[in-house]
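Take a look at the structures below.
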Structure P
Amino acid sequence: MLYPTPGGETSDALMVYLPASGLLFTGDVMMPYLGAPFFAEGSAEGLLKTLQFIRDLRPRRLIHGHPPLTDQFTVDALEGLQIALGALREHVLDSIGRGLTLPAILDAAYLPEPLRQHPLAVVPYLVMRDNFAARLYHQRTGYWEADGHGLAPVPAAAHAAALDLLAGGGEEPFVRAAGVLTGQGDHALALEIIEPGLVRYPASAALAQLRQDALRGLAELHQQLDPFRFIVYAELAGLELGPVR
């Protein structure tokens, strides 16, 4: 039996159900990204609707498009996951209404109380939480944000010049700050210093090396759990993967 569903990743997913064996092939309807990060597709509402549909169908087992999802996003985890994501949706919408920015919402690391009664849903919820919140935020906010971001877009060169002015001129302050951040493992924040530094001082070998170090650190950080981020950081670093033996 074929069941079209909005899913969480796209609006046109298709699930395959085998009633005799109780197996439901869900494909990527529960992908943690709620759509590829590069496109405005997928929705929290679609995912919640699909979770309810699957629970009503009562399959014996779920087979996802990726083995790690099959291991964690089980039938027994669905009720708790649906409840927790529903609570997260209300939390994010309330936060948007109060003018919170996306970084502030993510930094809160919201854990719904019902997860205490649904331990099997904890890992699936944590895997989905930030992307679920980010998709909700971007689908419900405009290009002018509550903190003023977007009101006056600043070109990269102007932003780099302002940082250079703050640093007192010269590449050394950029190198020093980025080196400290990279040493602390704050690779993403280090890039926020390195990139404008390279705009001002494109011939800086020290900044170029720090950029590689930061990108490698970010690729390593995300290689097991976040393939999209891994791909982007690896591409920016020019990393080549050897053939699988």
Structure Q
Amino acid sequence: MTRATFLERIRKEVARAPVAAGVSTAPRPPHPEAAAEAVRRQMAERWREALDSFVREFERVGGIFHRVADLAGVRPKILEIARGHEATALVAWDPASLGLDLASLASDGLAVTTATSDPDGDARRRHREDSARAQIGVTGADFVLAETGTLILLSGRGRSRVTSLLPDTHVAVFDRSRLVESLAQVGVLLEALHVDPARSMSGAMINFITGPSRTADIELTLTRGVHGPKTVHAIFVEAP
């Protein structure tokens, strides 16, 4: 069978299938930065409702939610999570990207390494190896999508995507400024991010993480952790 014949068969089958709802491309905002600012103003008033929705959806898909008063409470909470998983090694985004330095956890018996902002290939390789050995990966979250309980991470220097993908347990830290209610709002904020090339993300990936990794074989036997973490924790920091 030729490629053209194969694709034509797919087109015919798709044309025969009923469409449950109309599908169209979302319009790009003519002024992305102004549209993004409108979203931020809206979320400044509605973050509590968004957080409640996120927690409900995040726990529904198997996530584990935590709340701490301020950044000082993040380290003890991560240590508690690590001990609960009997972890001995942790990898994290670099302190500038994460918003805090977890190096002090080494005094509690955890081997801590952080992603590097150095684009050197050897440094990236070492971080991949560290992430493969670590039981816990700690990241921030660029956006937190309430309607589906999804953590959205932009890759880049100092914020390697393997930090959230290779360890068995992923921990994401965020505050109210990261909350959005809908996927449409995420699209607006991403459009605004790329208006100015100097502010655009330096990495190649945008990861949408909705709960632990799940895979089902042909017999629909569900398995966790095949293509990502078995467990996902979210730590919400009350203080903005």
Structure R
Amino acid sequence: MANPIDRRYVTGAAAAAADIDVGLRQYMLKVYNYMTGGLVLTGLVAFFVSQSPGMLHAIYGTPLLWVVMLAPIGISFFFSMRLQRMSASSAQMLYWVFAAVMGLSLSFIFLAYTGVSIARVFFITAGTFAGMSLYGYTTKRDLAGMGSFLFMGLIGLIIASLVNVFLQSSALQFALSVIGVLVFVGLTAWDTQRIKEMYAAGDGEEIGTKKAILGALRLYLDFINLFLYFLQFFGNRR
């Protein structure tokens, strides 16, 4: 005869697992919604700035260029360090500011590349990103080891890119583009798995929202960098 206590335990465990699964889906949907909203805002700002000669001159014809180019880096570091002390509403506002400023810094792509090729590369990036993010979400394999290797590769990529600013080597630039695509393809899967692991039932709305925004920022940066590296391969210059 089945033990009724065991039956109640199994039923309760199944219900708890179902609640966590539903909560995880809602959490990941919030992450992707924030990421998508950030990408849309960045794209709109970049496009409208590229259509304004006055804005272009103000950014690229003055020292303001350095502020626009370096501001996203500063905001992302500030965001990561101060997130725990922020309210959820402040974190959201800073995320949208970051996305808008990134749009200012990326407005040049509409001047350097044709609109058709930008659209084509966007869809290539979106397909690649979706596939790797799905893999990171569904795989049972622990990607922590791969993530550490990719992070070291990212550091090397940044250093080599800075060196190539002075060398201006087309061969090195091509190699960096290949490595950049591989690194950010892998980081997309790794970050998705990390974001999934960040989820914990019972954190409350405030902490859950901040976790979702941090996850969205990570995936946003993966997408943007992957897009820029793909653009160097498949973009048609004006």
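Any read-out appearing in this document is the output of simple, stated calculations on the displayed coordinates, not a laboratory observation. In this text the structure is predicted, and so the values were computed from the model without any measurement.
When relative contact order in percent (Cα under 8 Å, 6 or more apart) is calculated for each of structures P, Q, R, structure R gives the greatest result.
Consider the structures P, Q, R: one of them gives -17000 for helix-only ellipticity at 222 nm (-39500 (n - 2.57) for each DSSP H run of 4 or more, over all residues; to 500) as calculated from the coordinates. Say which. Provide the component values of the computation, followed by the final result.
Values: P: -17000; Q: -11000; R: -30000.
The value was obtained from structure P.
Looking across P, Q, R, the calculation of volume of the Cα convex hull per residue in Å³ that yields 190 traces back to Q.
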